[in-house]
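**Q** Structures follow.
None of the figures in this text is laboratory data; all of them are computed from the coordinates on show. Model, not experiment: these values are computed from the prediction. Cβ atoms are built from the backbone, for glycine too; each structure is taken alone.
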Structure I
């Protein structure tokens, strides 16, 4: 398995518990550096998810889908080290591996909307 894919799986696994109410993030020194960066940006990331998935409050989104979205939005809008196509493809693969039968479509739709908005703002 690709090292980057394995690393993304690890990050999603570390983000997963944060989807549950009342669970505090682990101390940053105990988690992967990339996960720590996502956690530091969670308020910003969660606002983006709320904006582009308005029919689904964060509490109602499947926890695994939320974790994948958080990582993917971090990679798309904050980290910006990977091509957008790679980030979205990886998110869809993760959703197919770990989510339910509709997860990949939901994640692809949200990330597609984020990407359209990003492209619109870059051309403006």
Structure II
């Protein structure tokens, strides 16, 4: 049975992202993962195996201070090929953010409504 890779965020502390990567089908070679911001690769991602679990790695990467500015900044952790987003996180800074946050909430609502419509359509198509 094929299992897709996953990245579980543990924490972001002092500008360092930490997570646990679980490979596909217990692969033994470390993954190649990059941190991107606005389509550009940022810094290196450190990957170390976890002793207790095969196919699982501890992942750490520094969030560059120059990438942090007013507004909402979104970062992606992707496979090195850039074809799979494993995790994303946003940093919110500056003032006033009320309009930015309202816009983000409205976008999330629109996406949720779109997903609900697609799910309902799928249920109708598969039920009969």
Structure III
């Protein structure tokens, strides 16, 4: 990723590690999801409010390349850049970098869509406008 649109710093908690002492592979998806939700908040889209209105965001595909294992206590940053995948799908290019050396732990492409209250695909206006600019 050359340039991130959004980033958030976090730290590994003990209970996120497996028997080998590294972050369990499934936990990385939680980190990625948290960053996407915080990103949406930062551009005025409240995930919980959308859901309450019957508008549901769904992940349809996740591609992850694991590069480096994080361990308990590591600080890291999750970065993301949104991109339009198709008229009704959005992609989030994300990476997790260990701090302070910024070594890449994972790279991911998370693809999803949004269904309106009638169950039809429709991106929220704020997100649609943002993606038209990228």
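**Q** Using P(r) over Cα pairs in 10 Å bins from 0, in percent as the calculated read-out, with 12, 42, 30, 14, 2 as its value, let me know the right label among I, II, III.
**A** III
**Q** Something else about it: Given a value of 24 for relative contact order in percent (Cα under 8 Å, 6 or more apart), calculated from one of I, II, III, which structure does it belong to?
**A** I
**Q** Between structures I, II, III, where is distance in nm of label points 7 Å out along Cα→Cβ at positions 79 and 95 highest?
**A** Largest one: structure II.
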